[in-house]
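**Student:** Following are the structures in question.
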Structure I
Amino acid sequence: MPESVDAFEMQAALLRLRRTSGLPVAFGGLLSDTRHTRIAEVNGAQTTALRGLVISSGSGLGGKSMALSRPCAVTDYRSSRHISHEYDTAVAAEGLRSVVAVPVVVRREVRGVLYGALREPLVLGDRTFDAAVAAARDVEQALAVRDEVRQLLAATRPDPVGDPGAAPAAWEDVREAHRELRALMPKVTDPALRDELLAVCGRLAAATGTPAPGAREVQLAPREIDVLACVAAGATNAAAAERLGLRPETVKGYLRSAMRRLGAHTRLEAVVAARRAGLLP
């Protein structure tokens, strides 16, 4: 799967950082190996000096931030005595002076670094720090979602349990994977990854084979299927709302609509009808 968070979430995070902090330059990247981060995204730069720069853990401001796993800043990069100066040439080429670096940390593991900078030697205030940390948190959340998606996709890439007589526990695993993937879908911004998720969900939903003979041909909205997947797992409206990031009233509306389309009068009937129609595993 491509490292698409670099291209999507990092770009968005850097743009938000500039807008919320007023900093003219923002840049960052994710780890290329266990000790190095490659600056892949740059916003507001006047040169190409920063793009592609490889930052080693412990070196420079960003490397210090990565090694300490906390935000770090300097008022004047080129004269600071608190950092090493391996990257002075690139920083000077871009004319940067005051710089803040924030590590991207997921489950206590540093995954990259994000910077914001001024071309003047000014003290960076709390607003700037807060904006930089918030931007890093955005990337962290996206990475955490992607990690979870990858784990689920890895678990479902082999052909689903294709035997209707398979052990009930195996089918419950398939249904749980389907529900979790659908719940993650709205959080995924990468179109290619979202398409892969949809394809896998379709395979899981069709795991029982073709729709049952005599089953109604029904089209449900994606959110209606999401709600039914939660209901099939025994979730209440409130629990489904929390899982999907919706209001309970909204979940109730989706469920009512799905029941009407499926010709069902109860939640259980709706789940059974959706499975007969090949919409749920």
Structure II
Amino acid sequence: MSALPPYASTGQRIWHYGFRTICGLIFFFLIAPIMVIVPLSFNAENFFTFTPEMLRLDPEGYSLRHYVDFFTNPNWQGPLWNSIKIAPAATLLSVCLGTLAAIGLSQPHVPGRRAIMAMLISPMIVPLIISAAGMYFFYSRIGLQGTYFGVVLAHAALGIPFVIITVTATLVGFDSSLTRAAANLGASPVTTFFRVQMPLILPGVISGGLFAFITSFDEVVVVLFLGSASQKTLPWQMFTGLREQISPTILAAATVLITISIVLLATLEILRRRSERLRGLSPS
């Protein structure tokens, strides 16, 4: 936001600085609980509070012991690898199905587009506990409850709405005359999609995929309902650890998840700006 002009009135100045103060307080309210976790994860003691040595910034009060435990303890490495195996598969499935659904629903001749769209994004609206319970009863009848493929399908169902929304938003500025021109030049629908349409909507596809990945990697409720002991993911391990055996290693795991989320969000912002440049909404 641009700075105030020298001729701004008193009321405009009050609103200018008041608005920034309110935004700063809201940002602090949202980010402070997360930022507290990061220094606590370096605690040299098995405490969830700041020790006197940490408050004095004494190097002896800080240690990497909890990170060492996280990256070497089988109780944490097993769930971490399960999350790494489940999240990419669920993301790939979400991207494929969500992109196709968004492209289909972007066609004006599709009957009942609004109803279909509402149905497809309903996992974002319906409380997660209800979705998990419904998936549990359905999967138990068809034999997918407690299987790797069942968990991947459930996470894909939760990630598809994010892909649909981001790809649909990208398709708003898409020039459909490009696909018609490709068809007139003899390109098949598949060639037109991969050579003309996909490069232009790729930022939206990747953004939706990143959201789907974050949703799958951080999800715990559905895994508790559908997963077995062999599908225990990292959020599941953190949840059960808080209930059964509190360990400061949870703070190290949380910091790792925070770092992954920050990297993915930064990637999303880069893709958003690239998409705006491609659509001519921002200067290059």
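Any read-out appearing in this document is the output of simple, stated calculations on the displayed coordinates, not a laboratory observation. This is a predicted model, so every value here is computed, not measured. Cβ atoms are built from the backbone, for glycine too; each structure is taken alone.
**Student:** Thinking of I, II, which structure, once FRET efficiency 1/(1 + (r/R0)^6) of positions 177 and 225 (r between Cβ atoms, R0 = 30 Å, to 0.05) is computed, gives back 0.05? All intermediate terms of the calculation are to be shown ahead of the outcome.
**Tutor:** Values: I: 1.00; II: 0.05.
For FRET efficiency 1/(1 + (r/R0)^6) of positions 177 and 225 (r between Cβ atoms, R0 = 30 Å, to 0.05), the value 0.05 is produced by structure II.
**Student:** Using Rg and Dmax of the Cα atoms in Å as the calculated read-out, with 23.5, 74 as its value, let me know the right label among I, II.
**Tutor:** Comparing all candidates, it corresponds to II.
**Student:** Of the structures labelled I, II, which one yields 16.6 when mean count of other Cβ atoms within 10 Å over residues 33-40 is computed from its coordinates? Walk me through the numbers before you get to the answer.
**Tutor:** Details: I: 16.6; II: 13.5.
Derived from I, not from the others.
**Student:** Continuing with this model, one more query. Between structures I, II, where is mean count of other Cβ atoms within 10 Å over residues 97-104 highest? Don't jump to the answer; show the numbers that get you there.
**Tutor:** Numbers: I: 24.8; II: 20.0.
That would be structure I.
**Student:** Once FRET efficiency 1/(1 + (r/R0)^6) of positions 25 and 121 (r between Cβ atoms, R0 = 25 Å, to 0.05) is calculated for all of I, II, which comes out largest? Spell out each step's value before the answer.
**Tutor:** Details: I: 0.95; II: 0.20.
When FRET efficiency 1/(1 + (r/R0)^6) of positions 25 and 121 (r between Cβ atoms, R0 = 25 Å, to 0.05) is computed for each of I, II, structure I gives the biggest number.
**Student:** Could you tell me which structure in I, II was used to calculate mean count of other Cβ atoms within 10 Å over residues 81-88 as 18.2?
**Tutor:** Details: I: 14.2; II: 18.2.
The read-out was computed on structure II.
**Student:** Here's something else I'd like to know. With helix-only ellipticity at 222 nm (-39500 (n - 2.57) for each DSSP H run of 4 or more, over all residues; to 500) derived from the coordinates and found to be -23500, which of I, II does the value describe?
**Tutor:** Working: I: -15000; II: -23500.
Working through the options, I get structure II.
**Student:** Thinking of I, II, which structure, once P(r) over Cα pairs in 10 Å bins from 0, in percent, for residues 49-104 alone is computed, gives back 19, 22, 21, 19, 13, 6, 0?
**Tutor:** Values: I: 27, 61, 12; II: 19, 22, 21, 19, 13, 6, 0.
Corresponding structure: II.
**Student:** Of the structures I, II, report the one carrying the highest value of relative contact order in percent (Cα under 8 Å, 6 or more apart).
**Tutor:** Numbers: I: 14; II: 26.
Looking at the calculated values, the largest one is II.
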